[in-house]
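Visitor: Listed below are the structures to be examined.
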Structure 1
Amino acid sequence: MPTIELITEINAPIETVFNLSRSIDLHMESTKQTGERAIAGRTSGLIDLNENVTWRAKHFGIWQNLTSKITVFDFPYLFVDEMVNGAFKSFTHEHHFTMVDDKHTVMRDVFVFESPLGLLGKLVNRLVLKRYMTKLLAKRNEVIKAVAEAGHW
C-alpha cells in the first residue's frame, strides 16, 4: 500500500498544533481549492475520539463524499483517522506530534492508503494519486503551520 510521510516543524506549542490539526474549520480552509466541506457528523469545531466527519469535495473533476472516524486519540501526541466510507479501498492517517521545547513542535503525518480496482488502482497510485495526495496534505500542513505560528487561533 502506498505510504506518504510528511514532517513539518512548527514554532508553536504542541497543544496548539494538535488542536489545529483536528479542527474541522481549519481543514476546510486548507482545502478550499477542492471546495471541501464537512456535511455530516462533526461539521465544525474540534473532532474527538470516535467521532465521524463526512467530507464533500471535488477531486479530479468529480464530487465525492468521504467519511472518516477518529479511532485513536492521545492528546496532544497522536490521533488517527480512518476511512469508513469513500472512494479509497481504505486509508489510515496517523497524526504524530513531538514537543521539542515549549514553543517548537514537530508534526509527522503518516498516510497509508489503498485504491480500489486492483492493478488499475495500483497504476493510478503510482502515476497520479500519491503525488496528488502528498500535495494536498502538504498544503494542509502549510496552513496549520501559518496559523499556529501567527498565533491567530
Structure 2
Amino acid sequence: MRRREISNETELLEIIKASKWCHLAMVDHEGNPYVIPMNFGYCEGVVYMHGAQHGKKITILKQNPSVCINFSTDHKLHYQNEDVACSWSMKYRSVLVNGQAEFLIEEEEKIAALNIIMAQYSEKEFKFNPPSIREVNVWKIKIDKIEGRVFGY
C-alpha cells in the first residue's frame, strides 16, 4: 500500500466533513507547540471553532493567530502478516490546513458560526440565548493552505 497526496478539492473537503473532531496546533509566546482536540464547523473555505472567554488557547491565539489544523478519519488497522510487526500499519485519510485565527465579535457573526459548528454534528436547528453568546469566544480560520494524504484507501 502506498501513501498518496490528495490534490482534488472535492476529496479534501470530503475528509474535513467526515471528521468528527480536529486537532488545532498553535505556537505559544515561548515558541513551544501546543496542540488540542477541538470540535469545529466548516463552510466555504473557513473553519469555525469556539471556546471559553479565557484560557491557554485564547491567550496563545491572541498573541499568535497562526494555526495548523489536522483532520483525520477512516482509521483502520491493517497488516500483511499478523506475526510480523513491520507489516502492521494504519489506513487513514487526512488533511492539514494553515491559516490565521480571527475572533468574531458581533452577535450575528457568532450565531452564524455556531450554527455552522452545530451543522457538523446535527441537522437539528438550534437557538442560542444572549448570555451564552456573550460568554463564548468564537473564531474563524480562513484556509490559506490545504494539503491531504491517504494511505490504504
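FYI, it's all coordinate maths here, none of it is from the lab. This one's a predicted model, so the numbers in the text were calculated from it and none came from an experiment. Cβ atoms are built from the backbone, for glycine too; each structure is taken alone.
Visitor: Quick one: distance in nm of label points 7 Å out along Cα→Cβ at positions 45 and 141 came out at 1.7 when computed from one of 1, 2, so which one is it?
Guide: 2
Visitor: When mean count of other Cβ atoms within 10 Å over residues 85-92 is calculated for each of the structures 1, 2, which structure yields the highest value?
Guide: Top value of mean count of other Cβ atoms within 10 Å over residues 85-92 goes to structure 1.
Visitor: While we're on this one: Here relative contact order in percent (Cα under 8 Å, 6 or more apart) was calculated and came to 33; which of the structures 1, 2 was it taken from?
Guide: The structure behind it is 2.
Visitor: Turning to a different aspect of this structure: Given a value of 4.5 for distance in nm of label points 7 Å out along Cα→Cβ at positions 5 and 53, point me to the structure among 1, 2 it was derived from.
Guide: This value belongs to structure 2.
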